[in-house]
Structure P
Amino acid sequence: MSIGYSLNPVHCLQAAAVVGMLAAMTMPAQADNWRGWNVHPQGYPNSEALDSFVKEVTDKTDGRVKAKIFHNGVLGDQPDAIEQTRSGALNFANFNMGPMGPIVPETNVLSLPFLFKDIDAMHKVMDGEIGQRFADALERKNLIALSWFDSGARSVYNTKRAINEPEDMQGLKVRVMNNDLYVEMIDALGGNATPMAYGEVYQSLKTGVLDGAENNFPSFESSGHDEIAKYFSETEHLILPECLCIAKRSWDKLSDQDQRIVRQAALDAATLQRQLWQESSKQSREDVIAAGVEINEVDKPAFQAKMEPIYAAFVKKHPDLEPLLNDIRNAQ
């Protein structure tokens, strides 16, 4: 006769549970793989700052968040990227506040021409309590704004002639970002505003579909627009902040510790971006002059005077935003 024994099923289950718990404790947590969007090419100030952000987040979370940034708009244009980030399909992105207006109405205030007296004034406003108000508005649309980037002062350039007075804009077909305020601005100056995706501007300038566009010096040069549009007039009509934004869905999944790491990485990226931007703007200005671009100052008060009806119409249409507008003016 053989002697045998049987295992208690309850004991087996308990042992399996203990083994499972020990395995879970010793296995590394699964990394959260983040995808980010950026419209600018590699080497651009924003791109370098975002690369720095990605590295800091990945390193300081010990790989709990593994971030990767896709440059040069390869994942779509900005309106698409805004929606993808809001939905969580993208985890983070660097957005200009111009095309944000249709999604976050408060940001339309930032698109009013000649709102900021200079770039330093914009930084002061956005880094303070007013900037937090904009961040709160973005959060209501599922975007967490962690820091504010620079995008310089935008001016008009074209293929036809130097622009000194508003009258010189008459009849020019000028590309603008997708925002009604920019259309109204160019129309008020006598030009024909044409909203268009940024990637289409070069060919449109080359073929004559457009006569001009408006942007800052680094973008003017890096996009190759300086090869075609040889007249750059320093209207400096827009000084627009940009945000480093995180999808709210991604933000909410982070622990408190990792939220602090990501926020600090975003602030560090903004500091780097502003420094690089200043250096890049100076260098790009010198480079386009060397490439044969004619740069001229304009009668800025004459341009500002043309904007008064736009301000009046804006306040009439958005009376709830008038206090915010006045606070920005007073903060300068």
Structure Q
Amino acid sequence: MAATEGLQPKPVTASAYTIPPGHLGNLTSAQEAALTKVAAELRAEGAFVESRHGDAALLRFLRARKFDVRKAKEMLLAAEKWRKEFGVDELVRTFQFNELEEVDKYYPQSYHKTDKSGRPIYIECIGNLNVKALYACTTQERLLQRLVVEYEAFLNTRIAACSAAAGHPIEKSLTILDLGGVSLSNFIRVKDYVFASTYIGQNMYPEVLGSFYIINAPWSFSAVWAVIRPWLDPATVAKVQIVGGPSVYRPLLLAQIDAENLPCAFGGKCACVGGCSLSDAGPWNPPVLECEGVTEKGQAVEIEHAAGGRLLSA
């Protein structure tokens, strides 16, 4: 299956960064006014949360609603209500996904290194999904809790570390969804999780998806896509590229990702010890190297915090 959604990507180089429109440092006067207005209204209503309503965060909601202040504020307040109901802050403090290695056997989901733009790469493989085995070792509720904790880590840890490593702000990810071997019956059995996770991503964590590659798409995926597509925001659909096997997707991925950062399974050269899907390798989790009593990992954490203050402060 040839690419059917989105534009063909061009090779990316690390030096090619320019501030995207609608982001800090590249706002029109109308966008600046919208940012000021939404922040002022939230403060006046006692709904402004200093720790997560900085300019970069508010701009994500404004971009998601095309800088319509009323709609952006409604979206943000709905997300805040959901956070309380879902118990996000408590999950971030206490959640432990002890079944990770077992779940990884049936439904690998992981962040792994960065693309040429410095964005975290998120990889999900559902082709060999064993639903019965998956739900024998975990539950849909825990999968969604893990998803939310990972979104929080993305916003508060991963993009800060990636920004420090890249030398410029990073706010989005590159996602690879591998459908190799997927069956329609398996998808149907996990569709509730897929829809719930899609809803959370689009409405609670908007504007964090950069590029989205659906690879190894079988001919039958057209039926699955027909079910999923109506649930997606048109802006999300525009970022999706649906492609077939290795001869098609490998050149596309390698145009965006250095071979050393792309797992061997997808045509790259990375083979993390213990498996790429369990390595959590990336700027947010660099190797520990002792140097005169100070670890390289410890130094990276300090840089990460500095970047976090720059990206997320009001």
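Derivation of every value follows stated rules applied to the coordinates shown; laboratory data play no part. Remember, it's a predicted structure, so these values are computed and weren't measured experimentally. Cβ atoms are built from the backbone, for glycine too; each structure is taken alone.
The value 54, 52, 41 for Cα extents along the principal axes in Å was derived from one model only; which of P, Q is it?
Q
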* Structure fact -> With distance in nm of label points 7 Å out along Cα→Cβ at positions 175 and 255 computed for every candidate in P, Q, 2.1 is reproduced by structure Q
* **Among P, Q, structure where mean count of other Cβ atoms within 10 Å over residues 111-118 as derived comes to 22.2** => Q
